[in-house]
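Next up: the structures, one after another.
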Structure 1
Amino acid sequence: MNAEELKKRTRQFALRVIRLFASLPRTPVSDVIGRQLLRAGTSVGANYRAACKSRSAAEFAARMGIVEEEADECVYWIDLLVESGVMPRQKIGALQKEATELVAIAASSRKTSRRQSR
């Protein structure tokens, strides 16, 4: 997957998170979890774009570490939405799968970049 494809993919992920947030019931629990997911989900693409502007392999690796952390945080918040009963898994399982895949992509990119910078 090239950089432009991943930029598109992370942008689509952010848009899906935004739509999910907008569809959540207005309860104190879903508001707290939803806002956390919204912050992390929109951060994935923004941080990936920043990583693409890196001036070195080490800087790229560090920024991809942030992408990995934010995507992993999304997995956590989606799990909480399901386990707390706010959303059924079948409704957000595909979004969770995408978040998990983005974690794996970011981790792999970070590791490759670290090896290359040595």
Structure 2
Amino acid sequence: MKYKPWNSGETIREKDYSKRIIFSSDDFREPGHLLQVVTIPPRTRQRLHFHREQTEVFYVVEGEAVISINERDYRARPDDAFICSAGDRHSLWNQSDKDFKVVVFKINKPDQDDTDWLDDEES
């Protein structure tokens, strides 16, 4: 059993989102897992990307945003859940004035970065 208090975890800031690592791959018995909370700031569009090997499970905890998966848009609200399989092109767009927060569970995550960013423009 492992426990982490609500305010623990390393926060990493990128140009269009931040992520707080709750459980890293080292915390799991099985290889290739990670649990994090991703925050998309107000009026920010995350760059379109995909993962070559990993699957991501999203669970929305706060705010509203548009999640685009394979060119289909979904209005994401608290308690909504999504699965992005390896190869699914996806991005998040927070059009509101409040943070959008989503719990992301990564499955089959390789040791090296397997994210391919398809554009580098901020919106």
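Where does the value 0 come from, among 1, 2, when helix-only ellipticity at 222 nm (-39500 (n - 2.57) for each DSSP H run of 4 or more, over all residues; to 500) is the thing being computed?
Details: 1: -30500; 2: 0.
The read-out was computed on structure 2.
If distance in nm of label points 7 Å out along Cα→Cβ at positions 3 and 83 computes to 3.2, which of 1, 2 did it come from? Provide the component values of the computation, followed by the final result.
Working: 1: 3.8; 2: 3.2.
Going label by label, the one that fits is 2.
If we compute mean projected area of the Cα convex hull in nm² for structures 1, 2, which one ends up with the highest value?
Looking at the calculated values, the largest one is 2.
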Task: Value 2.3, calculated as distance in nm of label points 7 Å out along Cα→Cβ at positions 11 and 99, assigned to which of 1, 2 - done: 1
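One of 1, 2 was used to calculate distance in nm of label points 7 Å out along Cα→Cβ at positions 59 and 91, giving 2.8; which?
On the way: 1: 4.3; 2: 2.8.
Value 2.8 for distance in nm of label points 7 Å out along Cα→Cβ at positions 59 and 91 corresponds to 2 out of 1, 2.
Each value in this text was obtained by applying a stated rule to the coordinates, not by laboratory testing. Computed from a predicted model, the values in this text were never measured in an experiment. Cβ atoms are built from the backbone, for glycine too; each structure is taken alone.
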